[in-house]
1. Taking FRET efficiency 1/(1 + (r/R0)^6) of positions 90 and 138 (r between Cβ atoms, R0 = 41 Å, to 0.05) for each of 1, 2, which is largest?
2. For the read-out helix-only ellipticity at 222 nm (-39500 (n - 2.57) for each DSSP H run of 4 or more, over all residues; to 500), a value of -7000 was computed from one structure; give its label from 1, 2.
3. State the single structure among 1, 2 that was used to calculate Cα extents along the principal axes in Å, giving 45, 40, 25.
4. Figure out for me which of the structures 1, 2 the number 10 belongs to, where relative contact order in percent (Cα under 8 Å, 6 or more apart) was derived from the coordinates.
5. Work out which structure the value 2.3 belongs to, where distance in nm of label points 7 Å out along Cα→Cβ at positions 26 and 162 was derived from one of 1, 2.
Structure 1
Amino acid sequence: MEHVPNPVRFKCTFCRNVFKTRSDLERHIGTHTTERPYPCQTCGSRCTSHTTLRAHERTHLERSIRTTFRCQFCPSTFLHNSTKWKHVKASHENRRYPCNICDKVYMASNDLKRHVISKHSNMSSPPNSCGKCEYKSWSKHELTVHVRRVHDGVKNCECYFCGKRFFRFAQLVEHSRRIHTLEK
C-alpha cells in the first residue's frame, strides 16, 4: 500500500487529514464529533469505532482468558500493548513532555496538547459549549462527560456485586478492584 503509485487513502470529511486504513479514519472521526455509534453489549458503554469497541470488550473477559501485556521492567500488566508502551516510556525511560510556556510537565503527549489548548490558547473563551446550559470547555471530551453526567444522567455501568452504578467503566473497575477484590 505504501509503494503503489496511487495508494488508496481515506479522507476525513471534516478536515484535510488522510488515512491509510478505514479503521484509522473511523477512529479519527470521533475527534470531530461526540457521536459514539458502537455500543458495548455487556455494559452499554459506547465507542467511536469497531476497533475501540473490540478493545473495550476485552475488559469484560475473565482475567484468566484475556490477553495481557507484561512490562519487562516491573510487575505491571496491561490490557493493550499500546498502554504498556506508554507506561514504559513514562515510568522506565523517564520520557516527559514539558510545556514550552510554563513549568508543567506531562507523561503523555496528548496531555500536553490538552494543557496547551486549555491554558495557553489565544482564544478568549472555550470553543466547546453545552447546548443545555452555560457550561463551556476547552475539550470536546470534557463537554461530553459534562452532558452525560449533568443532563443525561447516564450511569451505564452497574457493579455485579453491589449494584452501585457508575458513569464510566473505568470507575466501575476501580470500585470493584478496591471494594470487592481488595487488590492494591
Structure 2
Amino acid sequence: MPAIITEYPCFFTASVWKHQFLFANCQYKDIVLNSLRFLCAKQRIRLFAFVIMSNHIHLIWQILPGHSHNAVQRDFLKYTARQMQKDLTINNPLFLKKLRVGKADRKYQLWQRNPLSIELRSKHVFDQKLNYIHQNPVKAGLCSLPEQYHYSSAVFYQTGVDVFGFLTHTADW
C-alpha cells in the first residue's frame, strides 16, 4: 500500500556557489541524479520533475511522511557537495579553488546558501513550475525541444518512459 502523503510538493532550486558552471561536467550531474535516486529508493521523497543546468538545479519533489523537509534538503545538498568536492580534489583542483571560502566551518562551498523552496498547493501552480523546469534548457539554448535535454524529466512527460527509474508522474499527485 502506498504511503499516505501529508505535505504538498515543493518547487526547489539550488545554485552552485557564485554561479560557477560546475555541471558543465556530466559526472557532477550524475552525482545529483544518483542522490535523487537514493532518496526515492529510501522513500524519503517522491520526485515529480527535475532539470540539471550548468550552474543550478530545479526540482519538484515531495517529502514523504516521517521525514523532515529541512533534513532531506540538508542531507541532499551536503551529500552531493561532498561527493563533488572529493572528485574535484583529485580531478580538477583548479576548479575547486573557485569554490574556496575558507570559513571557520568549511574550506569550500559548492552550493549557494538558502536555496529556494516553495510549496505547490494547487495543480495550476504545480503545472506552471513543471513547464518552467522543462523549458529551462530550451530557453538556455541547449536544445530545441525540452525532451531533447538528457538531464531533465521532460522526456518522461513526453513519452511516459522513465529512463531514470525514479520519477512519479503528476497524475499520481
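1. Details: 1: 0.95; 2: 0.75.
Looking at the calculated values, the largest one is 1.
2. Values: 1: -7000; 2: -12500.
It must be structure 1, since only it matches.
3. Values: 1: 49, 48, 39; 2: 45, 40, 25.
Computing Cα extents along the principal axes in Å on every structure in 1, 2 gives 45, 40, 25 only for 2.
4. 1
5. It traces back to 2.
Readers should treat all values here as calculations from the given coordinates under stated rules, not as data from a laboratory. All values reported here derive from a predicted model rather than from experimental measurement. Cβ atoms are built from the backbone, for glycine too; each structure is taken alone.
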